[in-house]
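Values in this text are rule-based calculations from the coordinates and carry no lab data. Just so it is clear, the structure is predicted and the values come from calculations on it, not from any experiment. Cβ atoms are built from the backbone, for glycine too; each structure is taken alone.
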Structure 1
Amino acid sequence: MTALPHHKNLKGMGIGNMKTLLFGGGFRYKKNNGINVGDIAQFENAILLLKENIPNIEITAIAHSLNDECVDESIPISRVLSEYLWGDQKKTIIGRIKIVMRSLSLLLNAKRVAAGKKCIFLSAKGIQALREFYNIDFLFYSGAGTLNSMYFIGPVYIWILAMLLARRLKVPYILLGQQIGPLDTRLSRWILKIALNGATFVGVRDQLSHQLASELGVTQKKLGLTGDEGIYLPPGDRSVAGEFLDKLNIPRDYIAVQFRLDSNCPFHEYIEDFARLYSDVAKALKKPLVFIPFSYANAGDDREAHKLISEKINAPYFLLDIGGQTQFTKAILSMASLAIGIANHFCAFAASVGVPTVGFHGTSYMCQKLEGLKQGRQHVISLPLSELSDTEKLSERIVLHANENARTERLKSSYNQRPEGYWLWADRLAETGVFVKRHAEESTL
């Protein structure tokens, strides 16, 4: 195994198929059958983006763990790196030390291969993992909220290790639609600084992430505000969505709502407050509530949270269960006259199809998401939990927001609008020898 400079690869001149490893969140977790609609949307949009703009590209998804299954069955999934790192390790201190040692061995040998030397003290599985990175033209990271201190022991570990491997093998890597932060420790900032500074391009989805990336040393030439990749996934057929609602006797100007209970949405003590707010808004607008899940699992998902809050709702409501059909879900949301929710991508989906949107946050992590979403979008409101102290006053504000920001044709197609400078990632990748067509026109929000 000897690495050649990738900018001299004949495939960069249009000879042969390009190969990429795709990192993202478009997986089903086998242990609890869990999926996140927003993560899948970002993943699916990345696949569309790559296939539309790089002809004949070969995409392989990289699993974060041994329990990941790719939702898109047309995309092969590789668990080679996961199997090498922790396939036979238990969650003990000794096990974690072994994972770190295996990671260091992989990085050492990546450096040797780049220098034209043979691998040493590397298992057959490790060589297989290294070969997987050696044989590609670039890495691609789809949109995510992964790069923060909370997830450093989980998905971030394998993401950053992959970046460091690519950097040593001189393989370009592109990140789009990333939320960076919160970064609460010096160690997380230091490791992420090393990883991001080797990137070919870092696309972030909010201003705070842009600021943090700059503080970590990412130069302006390879840093850009690319927005949330889940927004750009086009909705499905609206006529099909309309027929679906008609069969359930749901009017096409309903109020879309969503609720969640987890560590990022610690709202257990506020169930009655949210129920009162949702009910008041429904009564004021004289429209039913439709609960739309954005996470699905065997237990503890949005459907479970929706059942809990619905017991306290004092207005007509419907509970939908439509699975991880991302584009169909967005088409359903496009029919709503108002959206009120908790999850970032529930709000992002609604905002992308021009629906007046209100999002609530209870942690700094979720605050960064929703504050970023409202930037440049007057039809989006981001609110802290403290606003629930007076639900009567708040419901009046939300009703006014819905009336003042009624959907327009321009807003309905906002999922097509990418921020100025979005395609800088294509310029940076082209400089490495990977040519990217631009099927989508560049536009400004």
Structure 2
Amino acid sequence: MNSVRELKAKFGLNLLGYGYAQLVTIAVQLLLVPFFLSCWGADLYAEWLVLTSLPLLLVLADFGVSQVSASKATIAAGSENWAYVRVILQTAFVFSFFICLSLFLVCLILVGFFDFSGVLKLDVINNADAAIVFLLMMGCVCVNILCASIDAWYRAIDRTSLGAFLLANRRVVDIAVSIFVLMSARSPVCMAYLLFCGQILMLFICIFFAVKFSPIKIFGFSDASLNEFKSVVKPALAYMSFPVAQVITLQGGLQMLNQLADAKVVVLYSMSRTLVRLVLQIGVVANHALKPELSRLIGAGQIHTAKAFTARVSLVSMGIAVGAMSMLVFFGPEIIYYWSKGSVGADRVDIFFMGSHAVLHVMWIVPASLMIASNKHNAVAMCYAFVSLAGIFLWYLFSGFILPYFAACMLLLAPEVAALLYVSSGYVLGKR
């Protein structure tokens, strides 16, 4: 970085790119939920949510290698070591490719033996259609895993905002496909098939632009290194703890609700969680926008600049999150009422409990950006994952003594409290 002004400009572009990505993600739910409820009804929509949540449990099958490799490659690019950048990125891509191939083949073999209707309590979607939907959505998950390596490529070549914009448009395709299928009164199988085709198309578009702007190429096997892979395993597994814990709390919570409550509670959980994502994504966007620039600063030896800039962004993010959550608590019940066309009801207490985890997430994830950008996040990641696992285990044990919706909210809140305490204690003691 040549100046603080340049740092702010790049961070601003990253905010626009990742902000657009998160807005699109939220729009997928805000726009599609009314269509799903109107065209399919609450019962079929609830079964679609439960069924499609299963492949999402495997979205982390690259074990965090792409994200850790992205930080390493960006640090190396900051010191202009492009030969090493190629080694890092090619190693990550080769690993992701073989993971996807193996994962899909295993699912293809096992899907014939799994009783979707019985295990997931599916009444509307039959077992044969459920198997096809699962495989097609598994294909979408594999594309998502490959896209993590493409995102690392864009970050390393200092095209972070462009990569974020292009990759976000995969969800725009999802919106268009979903609305078309729903308005055409097509089946869940047709929905899954067209979603998969759209993801394949967007993958090739993202690769095209990466090749166009990159001074290096990551396809092939010649520069992939076993030693490089070994060097990222430990921080990668630690990084994976974050999304694994989020899948456990979000998708695990959804599965628990499906077993303990009726379809309307499942939809309320999904809708209120989507609503408070508006707050949670403040921290996610700031974290994603910060990490590439912090890694580049670290590679260039400008650690003090990185620390000062992280502190400023953290304070601003916290203030915005608190203000946004206050607005949602006040207006949230009305938004959900009109959003669901009166089929789902919520009160301010429901929104407050669901939203608490989002505010706390912002309060720790932005300051932790510096740790993650330098791959020094092992301890906080393990803490986050452990509390998530403990939370769902305790819910299972005491499910008969606590309201399902409230328990799901507490499951989301617990790991955020643990991570906030860890990160805050480090800053107070001057260790992080």
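Numerical summary
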{"item": "If Rg/Rh (Cα atoms, Kirkwood Rh), for residues 200-383 alone is computed and equals 1.05, the structure in 1, 2", "result": "2"}
{"item": "Of the structures 1, 2, the one that -12500 was derived from, the read-out being helix-only ellipticity at 222 nm (-39500 (n - 2.57) for each DSSP H run of 4 or more, over all residues; to 500)", "result": "1"}
{"item": "Computed 0.35 for FRET efficiency 1/(1 + (r/R0)^6) of positions 80 and 296 (r between Cβ atoms, R0 = 25 Å, to 0.05) - originating structure among 1, 2", "result": "1"}
{"item": "With relative contact order in percent (Cα under 8 Å, 6 or more apart) derived as 17, matching label from 1, 2", "result": "1"}
